[in-house]
Structure 1
Amino acid sequence: MRQSRKLDHIKYALTLPDGPVDSGFDDISLIHNCLPELSWQDISLATDVCGIKLSHPILINAITGGAKDVVNVNAGLAEVAKRTNSAMAVGSQFAALEDDSVRESYQIVRQINPDGIVFANVGAYVTAAQARQAVDMVGADALQIHLNTAQELFMAEGDREFKGYLAAIAEVVKHVQVPVIVKEVGCGIAREQAELLQEVGVRAIDVGGAGGTNFIAIEAARSGSSVKDGLHWGIPTVISAIEVASVLSGKVDLIVSGGVRSAFDVIKALAVGAAAVGIASPLMRQMFTAGTDEAVRWLENVLCLVKQGMLLSGAKDRNGLKEIPFVLSGFSREWLTVRKIDIIQYANRKRRG
């Protein structure tokens, strides 16, 4: 059952539209800098997450694994990651913790990209021992713990027990030897939960906001049910990113994912304060429709456009992007204003040099 579910997820992720919640990236307007005082060669895409150095900020985020028929999918994505020096996260590894025969669908990533940055992935329900097994399985540099309560509720065979997640995350943090990243899978993270996750020692929070691949819609399609109201559930990505950024200390990194579809979405996420930006279905769609070579070219083009946008903003690196001013409008402005989160600060930031 778990294996067929993985194949369904890929099928519907490639065919269903984003949303219907808007990610909010159009609510951010970057302010043009007509005197950037930069040369093209000055621009650096380098960043780091949880102390791990990355060549650029785009993370190929958790997509799949756990079925023999998806080995080639992860093999292709691992090839893209290798050729573009991208960090990559595997999909939930619980299937392989239950069934050794599907381990290859995850291990292929490390086999193809032995020197790359790879993140393991488990649910918040696993034990610390299982989390260590997942890390060892792919030789992971970090561990993602995904939160997908809404998806489980709309999944016919999904979980219905969600107690003890925070305590379980705290145990994993204590007993694994790699940094722990907690990520949502499409409903976003509010500041209140971000504070709790920060307190138990996670090293990064991936907001996984609403506006991209909709797993409620995917589960509805799998079961043939109609959940029109449920499709609108979740915190839009930009709002979630700014909520989380408002409470994070310098010890916890922000990762933004959920409807990141263009180079300027990447730049806007970095301007909010992200250390990295997760992209999944657009890259997989490129690979399925045009092949691995085209997926590589697509990602390389996005990275080139990110550099262009950085120069136009007067930012030579990630730290510079965190200083550029931008104006927030629309629903994002309304939400964050009533939540009493200071958004005026973003419009009046001054570059230090």
Structure 2
Amino acid sequence: MNIPEKNFQKTLNGKEIKLFTLTLDGDTKIVLTNYGGRIVSWLTPDRQGSLADIVLGFDSIDKYIEASDQYYGAIIGRYSNRISDGTFVLNEKQYYLSNGKDGNHLHGGPGGFHTKIWEAYQCGNNKVVLKYVSENGEEGYPGRLEVYIEYKLTNEQELTIEYTAKTDRPTIISLTNHTFFNLSGRAGSTIDNHKLMINADRYTPITDTLIPTGEITDVANTPFDFRQSKAIGKDLDQINDQLLYGSGYDHNFVLNKTSEHRLHKAARVEEPKSGRYLELSTTEPGLQFYSGNYLDGSDIGKEGVPYYCRTGFCLEPHHFPDSPNHATFPSVVLEPDSTYNSRSIYRMGVFN
């Protein structure tokens, strides 16, 4: 489907919202908006060469703004995922962040990066660079943070997302992208039959408020063992407290990696009927796998399709949830003399 550009031409808070398109040789086309740095549409062929859109979203900016779920396709920051009670201590000072309905800080807060209108620069047909400056104190975070996001489409049908940030005082940061995928190209269909592999021997269990307990647990002999590819829905009917707490999968996996800053394989998803696959590589230590458990049909997406439970999944590379409150988790502190760098590559293809 084609996304009407006029549906995204809007001025909000004195800033202009637009659409941007990434194309190269081949059929793949990715449409972005600078509202939240979102992936709006991703057209890619199946094994018969038929094009379809593999991401959930909307055909107008107003629907994104009004949506029940605010994160479709968006850049998440300053801190992706959850921080317990919305508070943390940095250099012996306690900070208080804006909290959600459950009392925890989620995805950078109600005014997080997903709500911002980013400066956007189209660089040829295949690259868009976004910029946003988060001022000291925004959503409770310390430091003035200057953030750049680069979306780049390659001839190998890879989308690279490169994150860079600088701060003027110590702060915390963990950025990611929150795209909902459905590789069938039929947005209203279940993702239960998608086959998923996650390159992780361990994961971080959660409490009933979805906050990590601080433990790092083996996935062996649990529903969280995706080391061998299996259908997403295969183990969802097991009696398991972790599945109960997340209403399905909404957990951080500790990725197997040999070097701290190098790209490593994180996950592969296959959709049997279409033959599409998605491979994800990242420099990040963790991967949040979310099986779309809280989609409830209230959001009506492109072409009038309602988004119900498990009609889309998210693979969110990031640092671990609630890391500022767990000394054993990888550090998320950014100092003024350092640069935050993170890179993730999403590769689309087909299998026989």
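So the values come out like this:
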| quantity | calculated |
| --- | --- |
| Label whose coordinates, when relative contact order in percent (Cα under 8 Å, 6 or more apart) is calculated, return 22 (choices 1, 2) | 1 |
| Label whose coordinates, when distance in nm of label points 7 Å out along Cα→Cβ at positions 254 and 302 is calculated, return 2.0 (choices 1, 2) | 1 |
| Value 28, 10, 8, calculated as semi-axes √(5λ) of the Cα gyration tensor in Å, for residues 206-261 alone, assigned to which of 1, 2 | 1 |
| Among 1, 2, structure where FRET efficiency 1/(1 + (r/R0)^6) of positions 182 and 334 (r between Cβ atoms, R0 = 25 Å, to 0.05) as derived comes to 0.35 | 1 |
| Comparison of 1, 2 by distance in nm of label points 7 Å out along Cα→Cβ at positions 150 and 342 - largest value held by | 1 |
| Highest-scoring label, criterion being FRET efficiency 1/(1 + (r/R0)^6) of positions 110 and 310 (r between Cβ atoms, R0 = 25 Å, to 0.05), among 1, 2 | 2 |
| Which entry (1, 2) yields the derived value 27.8 for mean count of other Cβ atoms within 10 Å over residues 238-245 | 1 |
| Value -1000, calculated as helix-only ellipticity at 222 nm (-39500 (n - 2.57) for each DSSP H run of 4 or more, over all residues; to 500), assigned to which of 1, 2 | 2 |
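Any read-out appearing in this document is the output of simple, stated calculations on the displayed coordinates, not a laboratory observation. Not measured: the values here are computed from a predicted model. Cβ atoms are built from the backbone, for glycine too; each structure is taken alone.
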